[in-house]
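Undergrad: Got some structures for you, see below.
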Structure 1
Amino acid sequence: MNDLTNTPRPLDGITVISLEHAIAAPFCTRQLADMGARVIKIERPGSGDFARGYDERTRGLASHFVWTNRSKESLTLDLKQDQASAVLEQLLGQADVLVQNLAPGAAARMGLGFDALHERFPRLIVCDISGYGEGGPYQDKKAYDLLIQSESGFLSVTGGPGKDQMAKAGCSIADISAGMYAYTGILGALLLRGKTGEGSRIDVSMLESMVEWMNFPMYYAFDGATPPARAGAAHATIYPYGPFPAGDGGTVMLGVQNDREWAVFCQQVLQRPELLDDGRFTSTSLRVSNRDALRDAIIEVFSQLSTGQVIARLDASQIANAQVNDMAGVWAHPQLKARNSWREIDSPVGRLPALLPPGRNSAFEPRMDSVPGLGEHTDGLLAELGYAAGDIERLRRMGAV
């Protein structure tokens with residue numbers, strides 16, 4: 001393997017200023033940092049990003065914060081004070097990108113809307129992340145991940161079949177989707193600036209990000225058609241596709257995608273070729289309509305086999321399958337270990353494991369530096385801007401930093 005330690009990264013030399021909290025904006029900017037960008041995270045003195053206090057599960061640090069904030073510099077500024085705003089103004093004069101997910105309208109009230117900034121810093125790219133986007137009747141509504149999962153229709157197709165069995169995703173998918181579109185939008189804006197010489201604005205809404213992900217069930221229910229039914233961990237419109245119990249109490253996840261695989265599944269996995277002639281199961285839609293009867297037939301066979309035996313039959317038949325891992329199983333996953341997917345990063349509580357960013361590039365190693373302590377880089381950043389030690393101490397006594 002080539003040593004990529006000192007090779008250039010795509011965003012080397014790019015400076016990002018982020019007025020961020022929670023997940024969406026921090027996840028976006030962490031990925032920019034992965035690609036080499038210098039990310040300066042502005043935090044409130046004394047408390048910082050409120051995600052720092054979500055829990056203490058990672059040796060005293062918050063799990064969300066560790067995940068989304070490595071490789072950043074933490075600068076504390078009370079932007080309600082003129083002296084702190086002057087520091088931010090200096091930083092923006094040297095920056096390429098501003099990312100913010102403050103409360104609706106807060107950035108504009110501070111003079112940080114795109115139009116005002118574009119006059120002063122024409123090359124600056126501004127990415128605004130909000131729940132519902134600018135304009136429209138929902139512009140000023142508060143938006144949290146679960147609320148957007150609800151508004152986007154995600155909850156309507158996720159969970160069990162009963163009216164009281166809807167379920168949220170187990171991770172912050174609305175925040176993640178918005179953070180991903182912000183990240184890719186910024187990359188596109190940097191390319192555009194290379195052609196035009198000017199910055200642009202990216203307006204990312206959590207709602208639109210999630211609705212994009214919901215386009216399959218939306219088109220499935222097009223023109224008033226019946227939407228996909230909630231099917232628990234199974235697929236709503238393909239069967240058999242989901243979890244099935246084995247005889248030893250284990251669970252196997254499997255997916256049969258088409259009629260060719262259905263024939264192989266019946267002949268080699270279930271070893272019941274007569275099911276191919278059963279009129280209830282001769283197409284995907286019929287298998288979905290008669291899923292209860294088909295599930296009974298599958299469980300009847302699997303109940304005589306261990307989890308390992310079921311997986312062995314599926315593998316031999318090239319039918320897609322998976323184990324249902326818990327978090328301990330993912331930490332210990334043999335595929336991640338075999339691909340050397342883990343690195344170690346520094347943090348205020350010592351070394352921590354961190355997943356190598358997906359989408360590996362053969363030309364460079366992603367940046368994976370420390371998770372910052374609150375205000376850890378304040379003095380150094382102010383010194384870079386020309387502040388003397390006495391000036392920094394004065395700002396600290398005033399509570400500006």
Structure 2
Amino acid sequence: MVAKKKIVQGCVRVCRLWMLGLILTIFCSAGLYAQKDDEIVKALVNAGFENVSRVVSDTEEIITFENSVWKADGEGIREAINVIEKYPFIAGKTRRVIVLQLGLPQISLVLPPSAPVAVPGTTNSGWLSTYGLGDVWKAVKNTPRINRSRWKVDLVFYPQFAFRNQKYRRIYDVLLNLSPALEIAPMRGMKITGQVIIPVFNQYGAKYEQIRPGFFTLEQHFRVLNNFVDLTAGIFNQDRWGLDLRLSRPVMTEGWLSNFAVEGRIGLTGSSYFYHWNWHYGPAKLITWNVGGSYFNPMFNVLCEVKAIKFLAGDYGVRADMTRHFKRASVGFYIMKNNRGNVDGGFHFAIALPPMRQKRGKYFRVMPARYFDLEYKAAGLFFNGKSYETRPGENKAINNFNPKYIKSQLKN
């Protein structure tokens with residue numbers, strides 16, 4: 001009898017848990033479908049934005065979205081704000097828009113209830129742009145998103161162009177590749193990239209004449225309080241494979257001190273290159289790093305950076321960059337000096353490639369790279385003063401979520 005009673009009690013507990021799970025599922029589904037019927041959510045999704053949600057708390061209206069449509073993030077954010085501003089305020093509540101990247105919050109745009117109504121066709125000048133997320137993010141970070149970006153695949157064609165001046169009989173050796181890459185975001189903050197390099201024109205030698213793998217990486221991004229952390233493992237450029245960890249942090253989330261930021265990076269890598277269809281690699285035992293800071297001038301959208309760096313050849317040095325950001329391009333110059341007596345400098349630029357707007361399909365999209373970028377080195381050092389990159393298309397313009405820069409783009 002005692003055994004039967006325990007069995008019955010156990011069955012009752014299981015039924016209760018099952019009913020509770022069913023109730024929670026219905027509740028979450030109801031919330032999901034309620035968001036699908038939300039006019040602002042539908043408008044943003046129809047415009048192509050992803051990871052869209054809208055929640056109304058006691059004091060704020062909180063909207064999240066991710067720009068996967070526009071090549072330039074500033075332009076995409078402005079277009080999303082224009083969509084949102086077509087719908088009226090909720091009386092007495094602050095409107096907060098949280099901009100996401102790979103599902104993680106980057107910045108928030110805040111419009112207080114006292115802000116004036118925007119003139120149709122223009123963006124309200126009262127938006128405040130900040131790294132801060134307010135006290136509501138914890139409550140909304142697990143809110144169901146509409147038009148999620150998870151497991152969607154992009155086939156991106158990256159143009160690679162390089163040249164060097166190292167021969168007396170020819171002014172420049174030229175290298176031109178077309179490098180398609182599959183990019184997938186399987187979960188929040190994660191990105192998987194697999195790339196193939198297809199030579200188009202090669203004067204760099206036999207090592208560069210065959211089809212070969214490019215970047216093969218797994219990235220995981222975090223936002224811990226106001227710290228942005230990136231961890232990447234895989235095959236990089238400059239013939240390296242291994243692990244790379246980056247950390248960046250604004251000094252303050254608001255005020256003039258938010259123009260300053262500190263950042264650092266450390267990598268543990270080994271040699272890696274493909275030749276005659278074989279992968280040649282060595283143990284990951286080389287440690288490289290950089291540490292420095294930056295200042296953003298909001299009047300001219302100029303970013304100034306200074307870093308102390310340990311390079312791949314074992315030399316140490318200091319590099320200073322100054323970059324001006326425009327609507328669809330970033331242009332700058334740099335100077336570098338290392339402990340082996342080498343001095344180098346040059347310029348770099350990144351220009352958005354058309355089409356400027358391209359919606360992602362339900363599962364798959366084929367597109368050109370967001371930017372074409374190039375760095376010119378005056379000295380063209382062969383061994384010293386070099387660092388690796390961990391993702392294709394890495395440049396100064398991409399993923400530029402500086403709040404002051406975004407604020408300037410809302411005015412255009």
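Where a number appears in this text, it was derived from the coordinates with a stated rule and is not lab data. None of the values given here were measured: they were computed from a predicted structure. Cβ atoms are built from the backbone, for glycine too; each structure is taken alone.
Undergrad: Out of 1, 2, which has the highest value for relative contact order in percent (Cα under 8 Å, 6 or more apart)?
TA: Numbers: 1: 19; 2: 13.
Comparing 1, 2 by relative contact order in percent (Cα under 8 Å, 6 or more apart), the maximum is at 1.
Undergrad: Given a computed value of -10000 for helix-only ellipticity at 222 nm (-39500 (n - 2.57) for each DSSP H run of 4 or more, over all residues; to 500), which structure among 1, 2 does it belong to?
TA: Working: 1: -10000; 2: -5000.
Matching structure: 1.
Undergrad: Further, regarding this structure: Which of 1, 2 yields 1.9 for distance in nm of label points 7 Å out along Cα→Cβ at positions 367 and 383, as computed?
TA: Working: 1: 1.9; 2: 4.2.
The structure behind it is 1.
Undergrad: Starting from the value 0.00: which structure in 1, 2 was FRET efficiency 1/(1 + (r/R0)^6) of positions 143 and 247 (r between Cβ atoms, R0 = 25 Å, to 0.05) calculated from? Working shown, then result.
TA: Working: 1: 0.00; 2: 0.35.
It was calculated from structure 1.
Undergrad: Next question, about the same structure. Using volume of the Cα convex hull per residue in Å³, for residues 79-286 alone, single out the structure from 1, 2 with the greatest value. Can you show the working numbers first?
TA: Details: 1: 211; 2: 201.
Sorting by volume of the Cα convex hull per residue in Å³, for residues 79-286 alone in descending order puts 1 first.
Undergrad: Further question on the same structure: Of structures 1, 2, which gives 42, 29, 21 when semi-axes √(5λ) of the Cα gyration tensor in Å is computed from the coordinates?
TA: Values: 1: 48, 25, 19; 2: 42, 29, 21.
Derived from 2, not from the others.
Undergrad: Could you tell me which structure in 1, 2 was used to calculate Cα Rg over 2.2 N^0.38 Å, for residues 87-182 alone as 1.38? Walk me through the numbers before you get to the answer.
TA: Numbers: 1: 1.38; 2: 1.85.
Derived from 1, not from the others.
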